[in-house]
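Once you scroll down, you'll see the structures, which are given as structure tokens.
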Structure P
């Protein structure tokens, strides 16, 4: 069965505002796809379009080859967390999940199972209105998992989680993908996306900027430098100047911008300069993302 999320020419306008602009992409199963973009880039709108909560102005988006409204058993097909606080505050965690389960023919035993999966068994009888944001996130994830769906979408799922919770959800996302599910995760935490996602969709002002594996994204968009350490740093710096290499001196090391590690090693060896470290490096996901999207920031501080 086709487990992809597929958008073709997807466009959404709210009056004069173009929120999503001619998006075409496919989210494949078996990997975590990170959905990145600055505030206002159109990520949440795109997720709402996938779930049929908003109607596209143009184009289509399907799950399992169908529009969400056409899915015969939607809760068994797509699980989603868009707003962790969208829970009746007077209901207990168990009551909230049971109400969802009853609309989809899911038994009480599955409610107990997902409460255990997200670590909320001990507070199943507490009212959701008393939950912290982190606990609400766990409850929202339980709701997404309730129908054991092959397609999962999470919008900022780590908000409010403590370090243990962040580590837990990181492992959960990767485990779900390893089971062959389609997992789409939106987050502003680049450090978490670097550890969790295998593929990236990057938006800017509603348009698709990148659709690629995370390693390819860093390689294609980030500048590679070579970190060099030696006990003869002044002598090596003079050698670099003499041979026209571009470099920066930082933290007792030289960062070379326009030579490969092999070239630097041969150059130093030719002068009899012993190197204690020779490490190619690239910018972090956060650095590369910020550089790539700086012209697509909707709300930012202007110098």
Structure Q
């Protein structure tokens, strides 16, 4: 379990993490989400004791991580897949980590096999693609067989097969009772990976809920209608309190009324409908809307 209590980190006048409180439970894949610059990486570094909090506390199974000798046996982490010595082989890199943490050498070949790098074990890391480096970083996180695992943007550079493999790996690790925290700025990916999500923006907590709870609270529901007389339909629906958006041509997007109610009203007013379909906005759209005020850099913003 990871517990953060009023965690704050300041760099001069800049507040990177602001009074952040959350708990990451074992047995679940928890997505740690937010726009770039939201404070996710800084939070992960404080969990691992790489950055000291300005105030507040964060513990792993009730103890600050810095108090644990041979840390890879307690927490496995992938923070930056590029942060490796390019002149070493994959096997040599993992062997060095194993020696420093008193991990049996047999684990090196085991995790190389688990991440699909056995054939590349003797190659220099400098020649690896980003996807291969991500796999090597995951191997390093798994090396000590730890109960707690942290991953920062682990899907970058992976091909579709690699993405599917990582999803399955995270679910397997959580099913074994481990605590799995995965940082990402991509809600669409976490929708397929996480059981629970923590969303932050500008260092502050925005949401902490199960995926189902987040969807129920933030994903909007609406109805798309195709009619040869959109103006007449709009007038009828607005009079009933609906919000109507004309999408051009025969398409109308409606919120505030069910598909059944729209069909009844159209029938009553003799308005022909060619299509009537209820829909729910994607969690990605909900996430983008929720974090819109927390985005640090906006494309096309005025200068």
Computed 14.4 for mean count of other Cβ atoms within 10 Å over residues 53-60 - originating structure among P, Q: P
Among P, Q, structure where mean count of other Cβ atoms within 10 Å over residues 45-52 as derived comes to 21.8: P
If mean count of other Cβ atoms within 10 Å over residues 5-12 is computed and equals 14.9, the structure in P, Q: Q
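Quick note: the coordinates plus some simple rules give every number you see, no bench work behind them. This one's a predicted model, so the numbers in the text were calculated from it and none came from an experiment. Cβ atoms are built from the backbone, for glycine too; each structure is taken alone.
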